[in-house]
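Just so it is clear, none of the values below were taken in a lab; they were calculated from the coordinates. Everything numeric in this text was worked out from a predicted model, so none of it was measured. Cβ atoms are built from the backbone, for glycine too; each structure is taken alone.
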Structure I
Amino acid sequence: MRHRGHGLRALKRGLRGAAAVVAAALLASACSGGQAPHPAAPGHPGAAGTGAPRGAPGSGAPGPAMALQVTPAPYQLPEALSREAVLPAGNGLLIVGGLTRSDVTAGAVTQLNPVTGQTRAIGRLAALAHDAAGAVLGGRAYVLGGGVAYLIGGYDGTTLSPAVLATTDGRHFRVAARLPVPVRYATAAAGPGGIWVFGGQTASGATNVIQRIDPADGTAVVAGHLPQPLRGAAAISLDGRIYVAGGATAAAVSRVIYRFDPATSRVTPAGVLPVPVAYAAGAVAGGVGYLIGGEDGGSAVPAVTTLRLVAAGSVLPDPAAAPWLAPARGSGHLAPGSDPGVLPGDILIADHQNNRLLIVDPQGRIRWEFPRPGDLAPGQTFLAPDDAFFSPNGRYIVATQEDEAVISVISLATSKIVYRYGTPGVPGAGQNHLSNPDDAMLTARGVMIAADIKNCRIVLITPPAHTLTRVIGTTTQLCGHAPAHWFGSPNGAFPLTDGHYLITEINGDWADEISLGGAVVWSTHPPGVAYPSDTNEVYPGRYLTADYSDPGQLVEFNSAGQLLWRLGGLNQPSLAMPLPNGEILFNDDFNHRVCVVDPATNRIVWQYGHTGVAGSAPGYLNDPDGVDLVPPNSLTETHAATMGEP
């Protein structure tokens, strides 16, 4: 296969069924997982640098304890895709071929900015391909860093190949070793001790073997075992560590991430994926691992998950600040037919007319509630929370109380309100006053951004101060569409991956992209929407809004106002947000339920709450008006790297 403009060539068309590819310069790719830039161990072909980094396994050097942080990216792929190849290209990634949600083999070559999610088509393959074994070499676009590439195993349609083929140009091959266990759908990574091959499919089914290839002497041996047979996993190398993520077991698609220590061949759990996925592609850019696309049980997903190493202890809040991590007790309360597997974790619900916040797990069990007896100070109230979002560090919840004209910040560790802006029950526009504030969020630097609906402005506040840091829009009762001078009753200000914000205006039915400096990038009418609410980004160029009407709807559209998808038949839904697997979480306010819908089928696949029946008992809601995912999947945490700061 070749794209004329970028020199993309096939390594070996004769082998199909997912051979793994590793480059000896320790940049690697596999059809079911790819590898990242990583210096090779000394004495191995293509070695670079001086060996393992400080503090890496087997380096003998002290270093800080590191932990794996796994979060969904703040965007998705433009379409669901699995069994593609992903290749590092500068600071970006190339996505090559693959299989779409409808099982159509793709031929696109797409450039992805892994930070912002922006994609750009740069060509097409001469022949459509999925399960491709595609490292590129030599600076032409089979480049994965130069050196030697190794094509490991595979399937020619009738026979599993044990051969490990080496190439320096993508056209001429030699047999460098032979696998003791021939496999396809394995994943491979270069690291200390050679090239490591994990799992895969044998003639008798999936295997748990870990095989080590030594390119120096041409040997290959079984060097260890995974905890269970696994095929279609993805291996990613980060700072001298090898992580094996996802894959298909005999029973299901896995969400487990394993850490592999080449020095001891020991395998230990390292984390979990936001959603289970197999046959994804993996690569590294800018020191961050990316797991792209894949299948969640038969159909492709558009999910992008990031993996990065951080100082141990900073991955999640301490247990006192993360009550949803406590052991689950009791049975759940979900609508019949709900599938807990569609959620990456627990969800936060602003239960408006029950005057409470809830954290509910995917099985429908209440894990946390605020306020409980003793949570509020004497004389303090907590009424009508309409939206609530976690802070980027996961230690606080920021709740807007529109009807009370106040924003409250709640500590998870103490279940106390630790900051408020606004005077409860007293709307206004002066110091420490708001009028129907909506969708307040904290940035990583601690600045709060909120829509101040009846004051027709966007406000920036820096706690613990009780003065406004900045105002976008003027305070006026004559609200209208003239961003960024004033707004027609703005009810949402959501972060975009380009550092800007997406403003929703009720009056006139507008969605606007603006910078925090007040520059307007575009404005459009969400198509067919009578009352837009809380518009946010699915991925760059695709946006999602809720139509707070009866009957209401969810609508996806682009910046030109073109309809891309809709779900009707709802009752005043106020917020919808994309999930990592491509499905959509939303609150259907006056149907008194929170749901997940599969946009491919428009079928509700998960529901908490009884449709059309309000209540406060477990399993019931009363006008749920806001949702967020718990860390590390919460909105501001996944957007922290791209969230605009004043």
Structure II
Amino acid sequence: MANKKKPVKTVPSKQDRNIKTPQRKTVQPVSSGDFFTALDNFFDKRRKLFLWICLSLTVLFSTLLFDVKVSDGGDDSAYIVRAYDFIHDFSYPGFQGALYPMMLSIFVAVFGVNLPVLKFLSLVFITFHLIFFYKAFKNKISPFLQAMVMILISVNTSLLYFASQTYSEAFYLFLQGWFFLIVFNYFITENSEPVTIKNSYKKFLLLGLSMFLLGLNRSIGYGSVISVVLFFALERQWKKIVFAIGGFMVFSLPYEFLKKILWAANDIQFQNQAKLFFQKDAYNAAKGSEDLSGYIGRFFDNSNLYLSKHLFYFFGFTDGTVIYPFLTFLVYLLFALAIYWAFRKNRYLLFTSIYTGVLCFITFILLQKQWDQARLVIIYYPLILVILFGGLFYLLKTEKLKKVQFILPLLILVIFFSTFSTTGPKVKEKKEILSKNLSGDMLYGLTPDWINFINLSKWAAKNIPAGEEIGSRKADISFIYSSRKFVSLYKVPNIEPDSLLKKIKGQKISVIAVKLNEINNNQPGLIVTEQLRKNAIAFINGNKTDENGRVKEAFMYGVYSVAESDIPAYSEKLDQAKLTHRSDLDKFFAEAKKDNKNIMIYEPDVMLERLEKTKVKYVIMASLRKNPKVKTGEIIDTINRFLYFIQLKYPAMFSEKYVIGADEPAKLIEIHYDKKT
């Protein structure tokens, strides 16, 4: 590595004379006679060679791992559908970030919904991300560390998975690499010229654009603004904070204005997501809003999930199923070490730490632990490697530890072989699947549950008249494989206890709740509940779990509207049938809350009304596995529950239209709206 140059003195302007910029070294000190110096000299002379090696490995393994099918998660399909809707209907692609669908829409307009083409774009973005990473960190960190990080990410199956998926991760990595290139080249320089609008506006516009695009692609990307502000604040460069925010506003404010004009959209991306962030359970609003202790709990839970379970799976050290809190503590310890040395030695490492720390902190606080998706942190994996290795690098550069500098190269070597040991089998697994897919069998490699679901989607798209809508749990995947739009039924509508009580009081009705899971083989109980069936207004499904999440107690109540004068008679009949019942719902809910019972409340008429409003005539009821890798008998039962609670009130409402698959079948259910009896 080149020797340090003496700083060039500049004359500060009047505005900057009072600004005191900490004098920190921007690259690691090159001392003679240690192992790291020899490694740096070796890799410094061969930078471009290792760049080409890493690019070749990235393209090679991305190709070998290439998957032309959509994932079972559905979000990758959702991006394509939003791109399709944007280009055909000019619908605003909100919720998950608008930029990626907008970008995809250009290629959808030219090639249609062509999976190989759309997926190939991700490979391109992953490749350019590596180039940006090289250019951004060149001469900013140890040449040895930069080369090692690039090699590790170029063979990492967890990261390269996104090189053939239409998730937004590859595009985000691409934008993130460009963002770091701008920050490092224009804003972390020693003895930079005085900051004025005249000589700096282009740089700050580039910075503002990069931050705006990161946020428009994924909401978490707006954390880049916070990281830039924090860094400039630590540097006591107040004018740069104002200019950076101004550069961001130059793009964000006109965009928000245009969005309101063109789509009458009021920050769709934030509003839709914020509702979920504030809930205790993202899928069950009935559990209420999160409190301070809940957010603190999220932070610790997510830290364990992402910095232990997922991060060490990226390393190849674990199978990605077990949490080791000690590993989380170790990562935070190494992170703190990196921050310490970054303050003393390297401003580039400091900014990298601030950016990664801010975005991880926001992720860990806002997201419920039930999300638990590796893709939420894979975008920071290259930066995490830089931080952890950087902290160890500077620690081992100290005089007392120079003799054990071999520890870091040894650790990197272990991670490389561990990572590669995961990638190798994945390549073998994908080889036959990719060959079959490219030869025309696009469903080869899927499990029977998914094959049956997709084939039924195709059959329904072809055989059901265009005017009759079809509901699907995975509507976007149904569309990708059939080219017909389906109505999304991804969630069973439910309400909170307070909402039900408010409705009952507002309608001035009396109710009686009956414990339905006591009815089995209870003929008198069946007779009474049949008399009440048409008056059902809600069903309360609940349970109580132990500390390991296992269900200790499960219950279901039917809530029926009855005349107040009839309650004594019904109570007598229910007592004779030995069925638990009660009319004091407010007290019942208070007791359940005190006993930490989980409750979900379903309204059959509201659910049926949703189907009617969307003109759904048929519904695909599939046997999609909860555990996609193993057939355990547990399935994603969203559609089953949706129809079940309606059927409890209207038993003649549904019939079976068509079935595909004897094992893990997919069924097409017809809805008979004329049989509401």
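Given structures I, II, which gives the highest value for distance in nm of label points 7 Å out along Cα→Cβ at positions 255 and 391?
With respect to distance in nm of label points 7 Å out along Cα→Cβ at positions 255 and 391, the highest-scoring structure among I, II is II.
For which of I, II does helix-only ellipticity at 222 nm (-39500 (n - 2.57) for each DSSP H run of 4 or more, over all residues; to 500), calculated from the coordinates, equal -18000?
This figure was derived from II.
If Rg and Dmax of the Cα atoms in Å computes to 29.2, 96, which of I, II did it come from?
Derived from II, not from the others.
Work out which structure the value 1.04 belongs to, where Cα Rg over 2.2 N^0.38 Å, for residues 487-622 alone was derived from one of I, II.
I
From which structure (I, II) was FRET efficiency 1/(1 + (r/R0)^6) of positions 79 and 311 (r between Cβ atoms, R0 = 30 Å, to 0.05) calculated, if the value obtained is 0.25?
Only structure I yields this read-out.
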